[in-house]
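As structure tokens, here come the structures.
None of the figures in this text is laboratory data; all of them are computed from the coordinates on show. Note that the structure is a prediction, hence the values are computed from the model and not measured. Cβ atoms are built from the backbone, for glycine too; each structure is taken alone.
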Structure 1
Amino acid sequence: MIDISKVPTKLQVVARTPDKVIFEGECEAVVCSNIMGDFAICPGHENFITNINGKITIHTEINKKTEDIPVQMGIVRVKLNVVNLYIIL
């Protein structure tokens, strides 16, 4: 049985272009798109890597705000509750 008290509640996110970091901080979820459609990354997500395009939506806890980032193409890597987004705008 899973001990729900040990499931993380936040993600650490870093979104970078080749030139700079455009977002760095904690969030509740990240929604990305690829050729298969939209997918959500939530705390406790399995480690994985995939290509992305379209847009990224970062859901932060502060005022339940979302930040949309348009993306031509990129890669998302999730490892141990850290989401790294390598993108071209």
Structure 2
Amino acid sequence: MAFKLSKDQKSRLETHRMAYLDAVMDMNAKASEFAQFLDEIIEEKQGEFDEKSEKWQEGEKGEAAKEWIEAFEEVKGELEGLDVPEEFDLNDEA
């Protein structure tokens, strides 16, 4: 074995790894809560949009409202598509 971590390095590596995993779990939970909240807004506003006349929907105000709803959908999609590594393959020896 050419390289090894010291006991202190192993301990610090594990401490940082665990802190990172806790942060990832917390971030995933908060992202999920935020996405659910955005979904509530999207459903409510899409319902209001759908109740408007076709003429209103195709008009300037309707187009602006649709774009506004789509912006919420885009953010929700980004939250649902987060890809943060949860595990690392690190050995303490080479």
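Table for the structure above
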{"item": "Of the structures 1, 2, the one that 0 was derived from, the read-out being helix-only ellipticity at 222 nm (-39500 (n - 2.57) for each DSSP H run of 4 or more, over all residues; to 500)", "result": "1"}
{"item": "Per distance in nm of label points 7 Å out along Cα→Cβ at positions 17 and 65, the highest-valued of structures 1, 2", "result": "2"}
{"item": "Structures 1, 2, by Rg/Rh (Cα atoms, Kirkwood Rh): label with the highest value", "result": "2"}
{"item": "Computed 1.00 for FRET efficiency 1/(1 + (r/R0)^6) of positions 9 and 81 (r between Cβ atoms, R0 = 25 Å, to 0.05) - originating structure among 1, 2", "result": "1"}
{"item": "Which of 1, 2 yields 30 [relative contact order in percent (Cα under 8 Å, 6 or more apart), calculated]", "result": "1"}
